[in-house]
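Just so it is clear, none of the values below were taken in a lab; they were calculated from the coordinates. Values in this document were obtained by computation on a predicted structure and should not be read as measured data. Cβ atoms are built from the backbone, for glycine too; each structure is taken alone.
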Structure I
Amino acid sequence: MSSRDWVSTSMPYAAPGDEAPDDMWAAEAAAKGRRGSQRIVHAGEVTAPAEVAELLGVPAGEPVVVRRRIMYLDDRPCELTDTYYPVDIARGTGLAGTSKIPGGAVKLLARMGHTGARIREDVQARVPDEEERKALGTGPGEPVLRLTRLTLDHADRPIQADMMTMPAAGRRLRYEIRIG
């Protein structure tokens, strides 16, 4: 890996620490001498796609709330992130709007009484569709990684499902698991 490659870890995004910065992504990038920003391209209620319905435990076709963002590293798109929430949790909250959420969505969820207790992540390598390829500026046939993260509360109820698509080149995913 070169010095311009990106090592991504999920841990800072999983828990609403009291000392968490208002924009975790910008802070993480700045700590590595880089510039991180994001653009919210859509937020609101949508019909749950089958994969999302299964993850959130709602019937396919039922409404869910989504926040669609493009993440930038040094002003270049580096990740497409769609975050889905059950409508009974997110309807009428900042999660359903296009404004930035101070401290992030995880902190807002915690303030609303929804704290994650368990996270399941799946990573899949694949060729992006044309829309993803254009948004990420990848070449034809260049693979992407699709990271799907499901956050469950203490009762094992799904409270958030993230679907992140990122170029595979120059990307390393790091997992740290604390036992005991």
Structure II
Amino acid sequence: MSLAAETRRAADDHPFLVAGLRAGVVNFTAAARFLDVDGETDAVATALRRYADDLPGYDPTARDSRVTMESGIGPVETLEEAVLVVGGTALGRFEEDEGRNGNGNGNGNQNRTALLATGAVDADALRAALGALSLENIAVHAAGVCDGTMVMVVERLDGANAVRAVERALESVLE
């Protein structure tokens, strides 16, 4: 395999690096040192520079979508109650008194919030939203997207901050 091909393969193993190459914000020498490619640093940097020239430009687009949240999300019994199904687990909205113990506190399973984004959302939008939530240190317990609906489940107390982060992310989705 040529040095150029090996460099591209190594860069492709790091999506953040490819995004940086597309955006034109990469220090090629530093990136060459970072990658595990056998070859001189200058030669690897040159291969990265050429790879960046071949990549599509960094052109994020705003998504026409609406983000809302539903609190009190946790496991539910039927698919009709679910806002998201992952594997064999259906997550949906609990009734106010459901799942509560005698002192009025929940058992923790329903103390989550679902972020629902509808409209022009797809896997790229989900990737952008998950990245934004990660930057905000907001843990995502489950997520999915299909047919113009995207759902992410976060802790209840993170709900408002999560909505703002997802709205910002959907303003500039990289495709």
Given a value of 1.01 for Rg/Rh (Cα atoms, Kirkwood Rh), for residues 61-116 alone, point me to the structure among I, II it was derived from. I
I have 25 for relative contact order in percent (Cα under 8 Å, 6 or more apart), calculated from one of the structures I, II. Which structure is it? I
Where does the value 6.8 come from, among I, II, when mean projected area of the Cα convex hull in nm², for residues 69-148 alone is the thing being computed? I
Top of I, II by Rg/Rh (Cα atoms, Kirkwood Rh), largest first: II
If mean count of other Cβ atoms within 10 Å over residues 53-60 computes to 10.6, which of I, II did it come from? II
From I, II, which structure was helix-only ellipticity at 222 nm (-39500 (n - 2.57) for each DSSP H run of 4 or more, over all residues; to 500) = -4500 calculated on? I
